[in-house]
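Heads up, there are several structures right after this.
A short reminder: the numbers here are calculations on the coordinates, not readings from a lab. Remember, predicted model here, so these are calculated numbers, not experimental data. Cβ atoms are built from the backbone, for glycine too; each structure is taken alone.
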Structure P
Amino acid sequence: MVTVEPVEEVAPLEPTGLVAALNSRLDEVAERWVSHIVAKNSGYLDNALISLPDLRRTCRDNAAAVLRLLAGEPTAGGDPLGVVRASARRAAERGIPLDSLLRSYRLGGLALWEELAVCAPRSDRELVDVASALWLIIDEVSAEFATCYHYHRTELELLRMAEQRRRVMVDELLRGRGREGGFAEEAAVKLDLPADSAYLVVAVEPTPTGRPGVEMPAETLTAGGFRSVWQVSGELLVGLVALERSTPDAALRRLRPAMRGRGGVGPVVTGLGQVDEGHQLAAVALATLPAGKPGLATLEDHLPEALLVRSPDLGEMLVRELLGPVLDLPGKEGTYLLTTLAVWIDTNCSVAHTATRLYCHRNTVLNRLNRLEGLLGRPLKGRATFVAVSLALTAWELGLRGEGRPR
């Protein structure tokens, strides 16, 4: 609860100094105003629509605007009603009820009157004149506020409806409706996108903390001359990026530095009518990145992983049947062996390079490879073995571990 300190006694002022005296006590006026709102219009704060510091600042600015009108200085330093209109816009955006706002203006008039009564004797004639003018100005300001509030609420509602229509349009495109006659052209007009351009479709998941997986993608791409729309679809943020006269690499160079989570990019598709296919493959590309590893994966660069993601049952079977004996080992022995196998394959079967990468002796690598051959029941050579083992390791890294195996 806001409390107002007792106002110290002040000497009676000359009649011409009343408005100036109120101006010198703007902080006291604002504090009285806030106190009245908290005591008599607390719904303003109970719904967390505005913070107390914001409310105090708004009250002070509006009180200053009222006093400028009261002094007959409406144009000095800018239009004081501009402060009122700005307050109306902010209140409309926050959705604060108009009745509460107008009541707060009346409470503002009361706060000004109480400070006015402190600044002059009750019998002072100018006090009566100023008080009468004050309430007329409060009415004028309230009327201006209500007009601007209704205007901005209407404007916000129209924007909300336009945004809703845009969202529906994007959803329909992602569901494949763009293949229907005329729909892609209609969507292009409403989304301000080219109908027949080449497109990249990007799918991005949020970070583990719930933050967007890519920072300001539309603005980032606009700075590079790309038109795009971005929208949450299910659990993913999906972007339709028009390439027009540019290249996929140029668009990706813009996006990659902004990535904070995992994202996938489908192959280039032609026209808005095919973005549904790009959307599906972008989700596949995203799934080719191991969990917890941020980045932006393109489908073309992760085709083996994509095959496994599209056939998870076969991937799990591959892990279970080929790597099962290794994964069944107690403790972390299985993990050490599979890590050695993966590095050995990545270094073109070089024992020396594997030992260097793993910071161990080459004999340790040889012993682990011999152990693996025994567990897998096959020699680690030949194309068929390399293909099978490489795919199984990839499936294991993607989390396709198979039923009954350690995860």
Structure Q
Amino acid sequence: MKNSWTNTISGFSRIKVVGKYTELFLNRCIRENVSIWHIRRVGDETIVCYVALEDVKRLRPIVKETKVKLYFIERRGMPFFVKKMISRTGFVAGVLSFVAILFILSNMVWDVSIEGASPKVEYQLSQAVQELGIKKGRFHFLLPSVEEIQMKVTSEIEEATWIGVTLNGTTYHFNVVEQTFPEKQEPIPPRHLVSKKKAIIYDIFVEQGQGKVVPNDFVDKGEMLISGFIGKEGKMEIAPAKGEIFGEVWYKSNVSIPLVSEFSTLTGENKKNYSLSILNVNVPIWGFGKPEFTEYEINEYSSNFKFLKWVLPIKYNRKYFLEKETLIVEYSTEEARSLATQMAREELTKKLDEDAVIKREKVLHETIENGKVKLMIHYQVIEDIAISQPIIQGD
């Protein structure tokens, strides 16, 4: 007996054999390797069994030799099903059209919902979403991935702290968490203001408390700048020290720049490949082969097809080959020094507060080693050096 799946695909028939020599008929079938199974006797001269469709033609000479009669009772399998469906073209076309329409609708955007946003942010987000092409009637697989959408809309909407993006069925959901601003500051507890680093006092403004330093004083880390104790001895009161103390702080930076630099950049030329992945088997659609570019980088995107709520094992793949070129830039010593100075200044600025000002910079040491210009730079920076120190009971 063959495998049931094989039988279903290739087709088989149920037959009735009538005659005196039914046993002889069975023996001849076995000798000729005719596939028969489920043999059952239903009378003295009658048997019923199944035979593979591909072996039906081979029964004719055996029937003649054994002088039996053959009757076909039932036909099953894919060939008979297809033949039946062909005879019902209208019905089959209707079913296929219905499935195709469901498949298309399952892969289209039918709604975009935004939750947790104020009217202003909701409008801004709606505009950003439409610019990305997310609107009713667009196919999911032609749109950016959910992660890419989330990254882009979060960077564009400044008033939103976080925007979550999910795709549920045919609907994109955007959950917005807006920035919250403190309503009213809590009363400041009693405190001193002390120095957070070594510095020379540049300027001091005391709003509340007693100033303990004046411009040009040198202070160490932790040294008191404005005391929270106010009043005279015997009538001393505790208050939160307030004020601004700017000090001159020193920084050193070591930076090196190669005289010859090599870097890659995109030229703007590209090649696109589109394909379908069916059960992990890749089927090219457009843009066959690799590009003719010497250097390139690859960006790949994949989207699953859906049918109603089910994710199908079919993916629409987009592969972009972006041409790159390698550029070699040679700097003179003066150009390398200028670029190194600029880089060091930018790195220092990132570490400083917004109100800090670089007062002066000076190159302390310069060398050229192994094709690199190396600089040691000294900076004088004016910045706020005050930090609060709570007044503990008993001080």
Original post:
Hey, helix-only ellipticity at 222 nm (-39500 (n - 2.57) for each DSSP H run of 4 or more, over all residues; to 500) derived from one of P, Q reads -18500; which structure?
Top reply: P
Subject >> Structure responsible for 8.4, with distance in nm of label points 7 Å out along Cα→Cβ at positions 154 and 362 calculated and labels P, Q on offer >> reply: P
Original post:
Thinking only about mean count of other Cβ atoms within 10 Å over residues 274-281, which of P, Q has the largest value?
Top reply: P
Original post:
31.1 is what came out when mean projected area of the Cα convex hull in nm² was calculated for one structure; which of P, Q is it?
Top reply: P
Original post:
Between structures P, Q, where is distance in nm of label points 7 Å out along Cα→Cβ at positions 34 and 162 highest?
Top reply: Q
Original post:
To which of P, Q does the computed value 2.4 (distance in nm of label points 7 Å out along Cα→Cβ at positions 194 and 250) belong?
Top reply: Q
**OP:** Could you figure out which one of P, Q the value 0.65 for FRET efficiency 1/(1 + (r/R0)^6) of positions 146 and 322 (r between Cβ atoms, R0 = 25 Å, to 0.05) was computed from?
**Re:** Q
